[in-house]
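A.B. asks: Given below, in the form of C-alpha cells, are the structures.
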Structure P
Amino acid sequence: MVITKNISLQTKGDCDIIDITTQVQQQLSEAGVNDGTVTVFITGSTAGVTTIENEPGLIADFKAMWERVIPKNGEYRHDRAWGEGNGYSHVRASLLGASLVVPFNDKRLSLGTWQQLVVVDFDNRPRSRQVLLQITGE
C-alpha cells in the first residue's frame, strides 16, 4: 500500500529550521498503515530535510557550519545568471538533500530519543513550502 500526504509550511528563510516530527507522526498515525517506511520529500531547490537533535546549542552550531562551508557572501554563478542572490541556498540544499526515508513500526516513527525530523530553508526570503510524505507499508 502507498499513501501520499502533504504538509504545508511557511518559512522565514535564512537557515530557518522547522521541526516537522509531530506533523509527520500525525499523518502516519492517520494513514492506516502499521509497518513500513515514510519518505519525507521537500519540494523546491533551496530547502532540505534531515534529522537533528532540536536543541538550541546544536541548532546554532548547525547554522554556523553552513556559513563556514558555503558562505552567503561567496561568489555564485547562479547569482549572476538570475540576480536573486540565493546561489548559496541552492548549493546548501543540494548538499543537505531533498529527501529522507524513515522506518516505522506499529504506526510510530523509529527515531532515536533525541532525533527529530526537520526542514531547513536556506533561501534568502520567506517561502511557502510543501513537504510530501509517501507512506509505504502494510
Structure Q
Amino acid sequence: MDIETREFHVNTTAGTDIIDLTPTVTEVISGIGISMGSVTLFIPGSTAALTTIEYEKGVVNDLKRAIERIAPEDIYYEHDKAWGDGNGYSHVRAAILGPSLHIPIVNGLLTLGTWQQVVLLDFDNRARKRRVIVQAMGE
C-alpha cells in the first residue's frame, strides 16, 4: 500500500467563500496514480472547513444562509473580545463543519455522487491563501 501526500493552495476573499475543489482534487488523485484506496483532504486553520454539496448557485446560497442562521456574524463572540479581530463567528462555523473529508477511490476516481462536489468554505473576515492537504493511500 502506497501513501502519497500533496498539497495545493486556494486564494479566498473576505466573505463566506464556497469554492468547488473537485477538479483540482481529481487532478491531484490522477497524478498520484492510485486506482483503489482512499483520500483524506485536510485544511489547516480554524476559520475554514471542507464538505460536499451540489455546487449549484441555489444550493450554495441556501448553505450560506443556513450557516448565517446557525452562527450569525453580527452577534457577540468572546473570541472577538479576547483578540479584537472580529472573526469569532468564522471559528464557530468552521468547527461545526470540520476541517477534513475522507473519500474512497475506486478505479482511480473519487466516489462522489452524481451531483456531489468537494467544497472549501472559508469563513474568515479577510482574504486568505488556504492550503489544502491531500493524502491518498491505496494501490
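A.B. asks: Out of P, Q, choose the structure whose coordinates give distance in nm of label points 7 Å out along Cα→Cβ at positions 14 and 118 equal to 3.0 when calculated.
C.D. replies: Q
A.B. asks: Ranked on distance in nm of label points 7 Å out along Cα→Cβ at positions 110 and 126, which label among P, Q comes first with the largest value?
C.D. replies: Largest calculated value belongs to P.
A.B. asks: Among P, Q, considering only distance in nm of label points 7 Å out along Cα→Cβ at positions 70 and 86, which has the greatest calculated value?
C.D. replies: Of structures P, Q, the maximum of distance in nm of label points 7 Å out along Cα→Cβ at positions 70 and 86 occurs in Q.
A.B. asks: Looking just at distance in nm of label points 7 Å out along Cα→Cβ at positions 30 and 62, which of the labels P, Q belongs to the structure with the highest value?
C.D. replies: Q
Each reported figure results from applying straightforward, stated rules to the coordinates on display, with no laboratory input. Nothing here was measured: the structure is a model prediction, and the numbers come from that model. Cβ atoms are built from the backbone, for glycine too; each structure is taken alone.
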